[in-house]
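Participant: In structure tokens below, several structures.
Since every read-out is calculated from the coordinates, none of them should be taken as a lab result. Computed from a predicted structure; not experimentally measured. Cβ atoms are built from the backbone, for glycine too; each structure is taken alone.
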Structure 1
Amino acid sequence: MTRLVLLMAIVVFLSSGCRERACGLSTIVPLDSIDVDSVNHSLGTFTDFHIIDSTVLLLTDSGKLFRVPMDALGTSPEFLLDSVTAFTASADGSICASRENGSVDRLTRMGTARVTSIDSTVHILRFNSKNVGYAVTDRGIISLSSSKLFFPDSLQNSPFTIDDFWNKPRCAFVDSDDNLWVGFNYGEWGGNIVVFDTKTEQFKMIEFDTLRPSSAPIMSLFEGKNGVIYATSGLMHFDIAGGIFAIENFKAKLIYDKFAWNVSENDITNVGEYIGPGAFNEKNKQVLYYSNLGFSYASYEDGLFCSVSYWKPRLLWRYGQSMAVGYGMNVTKIQFTKNGSLVFLTTANGIGFLNGDHLIFYK
């Protein structure tokens, strides 16, 4: 019996190794130990960041926007603007920000230049490849150039019955085909994904194979190889659950299912996983996502999904979240620089810059 158990363990180990090699994950080396430096800036709690070339923009909960060069980490952030509600970089690399007074401004060498004014709450700003900007507001999507307002005729999941109104979205990005993707997280009421074609200024509908957005609070949206769009979803509400969708030609397939409540009571092998944000690393061409198990690299090739644990940092968790019961996700956003350095935002530990095995926290 002992020999049989040992043989089965060897088979599982070898199968796992083959699976990782088949998915191109054999080159991923887990981080066992890292050097950590902390920079206490006393500027407030960071709520968002954005990478522009070799610079990272940081936004605090008081609406102050700062800039940190990646080649000068450890120095004090440079102050740029205050009263900022949302910010981004346009296609030409310039910084654009919405302000509490409703103005949308572009930073110039001389100060700021007014782009437009918006009589709605601006949650997110994004530009397409033609340098046309859009604001995701509480009333829909607004073109910064024409001031036109766009709102879809129908939504796949709309748990709140206020007409032509959106709750604050969780994430948004513009893909390589100039589609603006907007993800929503409604906690125990699930989530939603809205796609807006900025070329035609029309909305597109996504088809879901099994799990619908009413059961999937969206944590992040991003583009991987070959135009595949990935959506990560996670929830803690009495239990933990999560999954990853691959969206091709606007058809969504659940490729990683850790929604434990979807399995039968007799299935003791499938346990939930609280999945947070993800991002695509252009340097190694792999997907990285965060969950309660830490950071994991993943690959999706020819219908095969596999993952390998990369790094499990010790981060603080906070109890309480909007529209759900339990702990909030402690990592809310991750992005990569062009050289493969990882930048991630936490709710209680500040913002981390991981370059190789060296981590610098701004908090």
Structure 2
Amino acid sequence: MRGTFDILVIGLGAAGSSALYHLSKTGKKVGGIDQFMPPHTHGSSHGQSRIIRQAYHEDPRYVPFIKRAYVLWEEIEKNSGKLLFRKTGGLMLGNPNAGVIKGAELSAQMHDIPYAYLSNQEIRTRFPAFKPGNDIVGVLEKNAGILFPEDCIKAYLEVAAANRANILKNEKVLSLNTHTDVVEVTTNQGHYLANKVIVATGAWISAFIPDLNLLTVERQVLYWFKTNNQSLRVDDLPVYIWEYAPGKMFYGFPDLGDGIKVAHHHAGEITSPETLNRHVSPEEIQSMKKVVSDYFNLNVAFNYGTVCMYTNTPDERFIIDYHPQHKNIIIASPCSGHGFKFASVTGKLLSQLALDEKPELDISMFRINRFAK
């Protein structure tokens, strides 16, 4: 036996590192385990940048969570002394009936989020890098911007360690055995006992929670293209999501130094962490280059690409809940390709569940029993 904990967090990506940070402030004996060296490139929380936005086109019920997330991102910025967020504004593009347009407007109006509805000509005038067709309009959200995922995870872990959390890296969890009052965690280096365990292992979560075999893992490719166009710099171009056909989107970021970053949303093949193809093929590069050519007024040259994973629930909503049979195990799967921006508040909610406190927000739509037959 190598140690005992009040609460042990398994997986130190976005949700896990945030949960460990929040728990480290409680005075409890807490620890975190990761099979790699977080922040790392093996999971879902890498690639230099993530979009954060409030006018949430997916579902207005997310807006209270994202508003709270903004506050908690500011907190970890202050506590770590690191720049983790940069405001750029965020532009949703599509035809007037597109889901990203209607949904963003709905969330903004329901929750008093400042935004502007842009006509086709206003998009062309304000953001000449875009090449919208005549039927394209935009919803511009003022307070959207960029989170820096590797820096966010590093900040959480550094502050947690300063608060005396025990962080175990390069240690692979092999099994969980649940007893009445304790969970035994077996790794490739020993055994631990914890009163509560948070499982936040992303694409690996089904290995520990077999009931979650309903999750699917999807390959996600991120691309960077170099250009000399100064209108693509961070001060001149917002983050954006473009619905170019019903339910089909690509998204991207201004040039942070390596070129513009562009990616499809939910367009990859189903895979697993063990079988994930991490090679970006010439055909994939050419296909994304054509997207840039079709929707931007610029010439680009491919710089590099990387591959990460989406871990998707059937309804693309998160899971933040106790294990159905074991209340000393808390499950975190805030994924489905839109979870990182919520990590600051997800970690807070997970810590409250682990402490047997009432969550500060209503998490009923993230309960696991919604999948019960």
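Participant: Upon calculation of distance in nm of label points 7 Å out along Cα→Cβ at positions 192 and 216 from the atomic coordinates, which of the structures 1, 2 produces 3.3?
Facilitator: 2
Participant: Oh, and also: Distance in nm of label points 7 Å out along Cα→Cβ at positions 128 and 240 was computed and gave 4.0; which structure, 1, 2, did it come from?
Facilitator: So the calculation was done on 1.
Participant: Which structure, out of 1, 2, was distance in nm of label points 7 Å out along Cα→Cβ at positions 280 and 320 calculated from, if the result is 3.8?
Facilitator: 1
Participant: Can I ask one more? Supply the structure label, taken from 1, 2, corresponding to Cα Rg over 2.2 N^0.38 Å, for residues 120-183 alone with the calculated value 2.21.
Facilitator: 2
Participant: Looking at structures 1, 2, which one was P(r) over Cα pairs in 10 Å bins from 0, in percent, for residues 24-223 alone calculated from, given that it came out as 8, 24, 30, 23, 11, 4, 0?
Facilitator: 2
Participant: If you don't mind, another one. From 1, 2, which structure was mean count of other Cβ atoms within 10 Å over residues 32-39 = 22.4 calculated on?
Facilitator: Of the structures listed, the value fits 2.
Participant: Among 1, 2, considering only relative contact order in percent (Cα under 8 Å, 6 or more apart), which has the greatest calculated value?
Facilitator: Top value of relative contact order in percent (Cα under 8 Å, 6 or more apart), among 1, 2, belongs to structure 2.
Participant: Given a value of -2000 for helix-only ellipticity at 222 nm (-39500 (n - 2.57) for each DSSP H run of 4 or more, over all residues; to 500), point me to the structure among 1, 2 it was derived from.
Facilitator: The read-out was computed on structure 1.
Participant: Upon calculation of distance in nm of label points 7 Å out along Cα→Cβ at positions 88 and 312 from the atomic coordinates, which of the structures 1, 2 produces 3.7?
Facilitator: Checking each candidate, the match is 1.
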